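Listed after this line are the structures, all set down as structure tokens.
Here, each number is a calculation from the coordinates, and none is a lab measurement. Since this is a predicted model, take the numbers as computed values, not measurements. Cβ atoms are built from the backbone, for glycine too; each structure is taken alone.
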Structure I
Amino acid sequence: MDLKPVVLALNASGLLTARRVANALGCPLHGREGRTDGCDATFPDALAHARDLFAAGHAVIGICASGILIRGVAPMLNDKRAESPVLSVSDDGGVVVPLLGGHRGANRLARRIADALDGVAAVTTAGDVALGIALDEPPPGYVLANPDDAKGVMAALLSGGGATQTGEPLFDLPFGDEVEISVTDAPAEGGPARLVYHPRRFVLGMGCARDAEPAAAWALASDVLRDADVAHGAVAAVATLDLKLDEPALQAVAAGLGCDLRAFTVAELADIAVPNPSDVVLAEVGTPSVAEAAAVACSGGVLVAPKRKAATVTAALARAALPITTPGGRTRGHLSIVGIGPGQAAWRTPEASRMIADADELVGYSLYLDLLGPLAAGKPRANFPLGGEADRCRHALERAGQGADVALVCSGDAGIYAMAALVYELIAKGEVSDAARRVAIACAPGISALQAAAARAGAPLGHDFCAISLSDLLTPRDDIVRRLRAAAEGDFVIAFYNPVSRRRRTLLTEARDILLAHRPADTPVVLASSLGRPEEEVRFRRLADLDVDEVDMLTVVVVGSSRTRLVRTGDGMRVFTPRGYARKMTGGDLA
């Protein structure tokens, strides 16, 4: 159970207790800026920071009043089985209150903290209080097949009922025939009065031809498990050769069984003695066995079902002596391409925060990694300068190819003038290793600079718009000019990225002059700099007055269309581009 706890100290009076908790758990200590010192990381806003950590999957332990944490995470609550633990601890350490996450180990965590502080764990979960157990949280290495029935079974026990336990006893429960607790390798039906637990002792080894059909792999896996009388939930992992980690068929089987896909190198499998080696497999991949050898290597046990072949897939089953908590081999490497928005944590999506929190290491431009603040604390990071974009993406892919979970961090949205396209380009061109080509890739959207600028300025993107980068390092200057003229003639609102650099100062002036030939001199222009950061600045100008000396590399320039207007509001000047709703309401296209 990986709770990834973080301790929060909000003031000096609770700092000593916070240090004791962090030391007892071996976890980071984050402190409130200006009120604590000597912490692993600091934060300015307790509510936002608690919310961000919770969204990222951390267990949050606040040395503070319960209400602070409740208000912080309340907007994120939706699924009690998935919610991370949230605990509050009094400043003096006398009371530990598990607020959320009883289904994710919060009560055990509370007792552990209370023991370290000589305090009291104020556990209110009925099962934990009366029986000292949580039926829907079995010991590591076991899985509950019918979790929806746990509440009813617990209610029966709390009402004075007893339990009959078949198989190995998992819990210390009063004896009776009101409910049954069954621990079995075999498929079994649960119900309102019967909970079925499977010890995860089995590993399904599999091999396949390139691009084998997922349906064929699933059919063979199901047949092997059925004939061996092994429940799907009793499988701890699907194991294979590392060359097969990117095969959708094997990924589908692992996903269907709810377990990891684990892999081994040729060298790791080649020396394992198996009953059914194959010269054909040896010639093809370099080891005489994949399915049988991988099952044995991953489980540390013995084969209970030898290799079975279908047209394009093979499978074998091995059993370990004890439930498997950490399968052998390595998982498929994972690359998360994360857009963190313009800078402030409030504009970062929960998905992006979770990907960063889950990553083993971070890769990016140093400024972007710095913007992560406490979320990056303690994680290995590879800093790359501006201009090192290809090296940055290549490094992230290669580290993921070695089995790491890597987050490639971008500002704004990762797919808009950022690293996502370059990652796929490197793969398409074959400029990374075969292992890097096999990694899993996910991309998290972020608030783009043009969205942030528009929100701060009003609504300049209310009608058709486009984005044009003025950097001629990546795009030929003639192409940029051609796109400028097309956008000017089309009367698009235009967001200019990379408007200037130290050496490039003329394209923005040329863009202004091209636009002036197609729209009024008083067309509104938005200059938005350092969005989402303390030094943020938003200025309005007329197109005719746009001066390149007012713009730097951290500025997004938004030029309105011929219909874009300025308006004075109670908050000052704002800019908007009407879409034509008035026309619609008085007989336009949709009337």
Structure II
Amino acid sequence: MKIIPRDIPPRSVHTLEQAGVHPLLARLYAARGVTGTEELDDKLAKLLPPAGLLGIAQAATLLADAIAQGKRLCVVADYDCDGATACAVALRGLRLLGAQHVAYLVPDRVVDGYGLTAPIAQRVKDQGADLLITVDNGIASLEGVAHAKALGLQVLVTDHHLPAAQRPEADVIVNPNQHGCTFASKALAGVGVMFYVLLALRSELRARGLFDAASQPKLDSLLPLVALGTVADVVRLDANNRRLVAQGLKRVRAAAMPAGMDALFRAAGRNAAAATSFDFGFALGPRINAAGRLSDMTLGIECLLTDDAGRADELARALDAINRERRVIEGDMRDTAMEVAESLFDASDEPPPAICVFDPDFNEGVVGIVAARIKDKFHRPSFVFAASAAPGKEHELKGSGRSIPGFHLRDALDLVAKRHPGVLLRFGGHAMAAGCTVDEAHFDTFEQALSEVAHEWLDAATLQRRIATDGPLDPQYRRVDLVDTLHHEVWGQGFAAPTFSEEVEVLSQRLVGEKHLSLKLKHRGDPVDAIWFGHTEPLPAKVTMAFRLDADEWNGVRRVKFLVEAVEG
């Protein structure tokens, strides 16, 4: 592991400090590219205007006309947390803006696969819908959109995934990543795209005289859902996304959130009044995702839609139970997958440039999580495959991949598809996460082809495991109140949580729970407790360590604690 301190531009630090930003925060923000306080202003008025999104005016007109004509709308969602929150935002928002007939349909991961397919379009039509709206999917659904249009449905695609060369023939597409869209934030999650469509729809309805600025429906009640989906989908937290998340967190902390989110906080044992972006990513998000992985995402969406506190508690407890089951399945799969991965190379050798693992007993709903665990251990682009459980498709393998910085996974799949036509039945995704389907007979070909691309694209520097840190921690900042200040800020993908690094002395160490290392350290002359989760190997007496700040409480007294991220060596 190589620990690399971030560059901290002194001019930016000075500018931020002069504007009244706390010196520690000024240093952290400057290291993340912030040059002035305007980038830290999280007021709603500072959001990028909806008009910058290609197709959004046409989407607003399409929806406004549909509402005026009493048409039946059906939202086709995705089965992850971004898709579930986007669906809930769409239904809640459209109803707030006057839609009388709004339903939703969420594909089953096993039976339907990903995205808008022809059979799903048929089901939407059979339900009596006039207008089909996709959220967090659709940009790759050429056949599904074509079939929906052939059935006489109007189609609005809202998505954020990277498009292929050919786009679906929908009535309107809103996607910041579609060709020709100049919207400054390409990192909008699916839920963010839908929220923007609602903002544009409200503006259109206001222009039509349905209400004025004073009487218009308040869409800010949707921001907790927008924040949850944005963080859970691990999109880059650029300035615009940070504003969306910050606004959502403010409302959550003030208990102004849907009943289902409140219930999920309780089910996860988290304090909503002190909510952080970490809670969205590691407490609420996994519980919503678990429904789509092992059961039916309808549970997750209904939890986010209900305004009945009792019903919300019931659904949150069900999601919590599914998530516990997911952890058990994941643990068993992870152990097997690690054994398979380790069998691909000798212990004395470097891992292969890319890792592909398949086992016929794997559960396809958990392959992405296990791929992430393999990627984390070996620092290689990793795919985990399971046999499709869909009737008649048992010969298909459904894989999910996770990547490392410097290796664009979706582009790698595209190159594999071009070099080996027919091997990939379907694929899509982003730079760091992607999915694909291959015929079992072609698994070896895919494995070799991906390794070839990885061998060509990855060099020694990219394959060196690294962690970027904020350098040494001044002892004056080793305080509980500053821990709370840091936790209050918005951190996440592309705007990493503060991680410090320096040499410390290890005073004592012991295993807790058989898999975590509990430490007593000496930091700048003072003793500090620390813990390294998931690590059991003893440390030397002195070590250069990367750590985050946390606080724990004992006998009513709160103390700073280090959460170890890595040691150099």
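Using relative contact order in percent (Cα under 8 Å, 6 or more apart) for the comparison, can you identify which of I, II gives the largest number? Let's see the in-between values first.
Values: I: 9; II: 12.
That would be structure II.
Suppose you compute log10 I(q)/I(0) by the Debye sum over Cα atoms at q = 0.08, 0.09 Å⁻¹ for every structure in I, II: which one lands on -0.75, -0.90?
Values: I: -0.75, -0.90; II: -0.57, -0.72.
Going label by label, the one that fits is I.
A value of 1.8 was computed for distance in nm of label points 7 Å out along Cα→Cβ at positions 124 and 164; which of I, II is the source structure? Mind dumping the intermediate values first?
On the way: I: 3.7; II: 1.8.
Computing distance in nm of label points 7 Å out along Cα→Cβ at positions 124 and 164 on every structure in I, II gives 1.8 only for II.
For helix-only ellipticity at 222 nm (-39500 (n - 2.57) for each DSSP H run of 4 or more, over all residues; to 500), the calculated result is -12000, so let me know which of I, II that is. Walk me through the intermediate numbers first.
Working: I: -8500; II: -12000.
The structure behind it is II.
Computing FRET efficiency 1/(1 + (r/R0)^6) of positions 76 and 292 (r between Cβ atoms, R0 = 35 Å, to 0.05) gives 0.15 for which of I, II? Please list the in-between numbers first.
Values: I: 0.15; II: 1.00.
It was calculated from structure I.
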